[in-house]
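Okay, got some structures for you below.
Read-outs throughout are calculated quantities, based only on the coordinates presented, and are distinct from any laboratory measurement. Bear in mind the structure is a predicted one, so any value in this text is a computation, not a measurement. Cβ atoms are built from the backbone, for glycine too; each structure is taken alone.
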Structure P
Amino acid sequence: MATFYVLVLSFFGFLGIGKMGLSYFDNWHTSLQGSITAMLLIAFSARFGERKNDLIRMVPSIFPRPDLIVFITGILEIAAAIGIHIPSISRLVSICLAILLIAMFPANIKAAKEKLKIAGKQVPALWPRTMIQIIFIILVLLAG
């Protein structure tokens with residue numbers, strides 16, 4: 001849920017900064033790109049911080065090396081956070097990021113079904129997680 005809050009709050013924050021004169025964020029598109037980057041940086045930090053083991057537990061058991069999967073998805077998030085701002089590849093990055101979000105969704109299903117905790121907090125139920133994931137995918141595609 002933290003990533004969702006960061007996405008929403010940073011979007012309006014970037015729009016506000018744009019209205020105050022920072023021309024890069026003077027439109028919804030670049031503000032959305034900035035908020036996607038903020039969301040990705042928060043997600044990345046979880047993969048290398050104290051939440052790492054919680055995320056590893058979320059990976060469905062059919063996948064080998066869940067620790068490596070968590071590591072690689074973190075690297076892909078950083079690459080996407082950078083690439084979304086490069087006009088020549090932004091569209092491709094957004095499509096790849098949407099695919100990554102879809103590919104990672106089984107971990108969200110497992111976390112919800114098994115009522116796992118992240119940093120000691122219960123993960124949201126499957127229905128809200130699904131809605132948030134759909135919103136993420138739509139916004140990521142719009143950002144490209």
Structure Q
Amino acid sequence: MFHRNELIRFQHCDPAGIVFYPRYVEMINATVEDWFDSIGLGFADIHGRLNTAIPAVSLAVDFRAPSRIGETLVFMLTVERIGTTSVGLRIEARHRDELRFTSRLTLVHTSKEDYRPRPWPDRFRDAMACEEAQSNSSKSA
């Protein structure tokens with residue numbers, strides 16, 4: 001399971017003093033981008049040199065509790081499914097022991113030439129499969 005921390009700042013909050021929900025989507029994307037970097041598949045290469053993209057085609061977020069300025073959220077990413085052209089991810093955010101939200105998203109590997117789905121290159125699939133196996137083994141433990 002991949003983890004990253006995010007300090008909640010003034011910029012994330014609405015006038016009520018809690019995180020404005022679209023900011024969570026930005027944090028989810030940052031978690032995905034950091035995860036790809038951690039498995040050796042940086043967005044700069046994916047979207048630049050490789051001339052591909054990995055857009056989100058599905059996103060669901062279930063909000064459980066508000067987050068406030070000064071808190072640090074821990075984002076946990078788990079690979080749930082790897083398809084021929086897509087990957088299903090689950091991301092949870094917690095502050096201490098309190099669940100703030102869960103999200104599920106599906107990303108699709110596409111060519112930037114025609115924006116049609118393409119099978120994952122072997123090195124992408126291998127890196128994600130390693131993460132999926134680690135996620136499954138931690139669930140079993």
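Taking helix-only ellipticity at 222 nm (-39500 (n - 2.57) for each DSSP H run of 4 or more, over all residues; to 500) from the coordinates of each of P, Q, which one would give -25000?
The value was obtained from structure P.
So volume of the Cα convex hull per residue in Å³, for residues 41-104 alone, computed for just one structure, reads 117; which one of P, Q is that?
Derived from Q, not from the others.
P, Q: which one has FRET efficiency 1/(1 + (r/R0)^6) of positions 65 and 121 (r between Cβ atoms, R0 = 35 Å, to 0.05), as calculated, at 0.35?
Q
Where does the value 3.3 come from, among P, Q, when distance in nm of label points 7 Å out along Cα→Cβ at positions 81 and 97 is the thing being computed?
This value belongs to structure Q.
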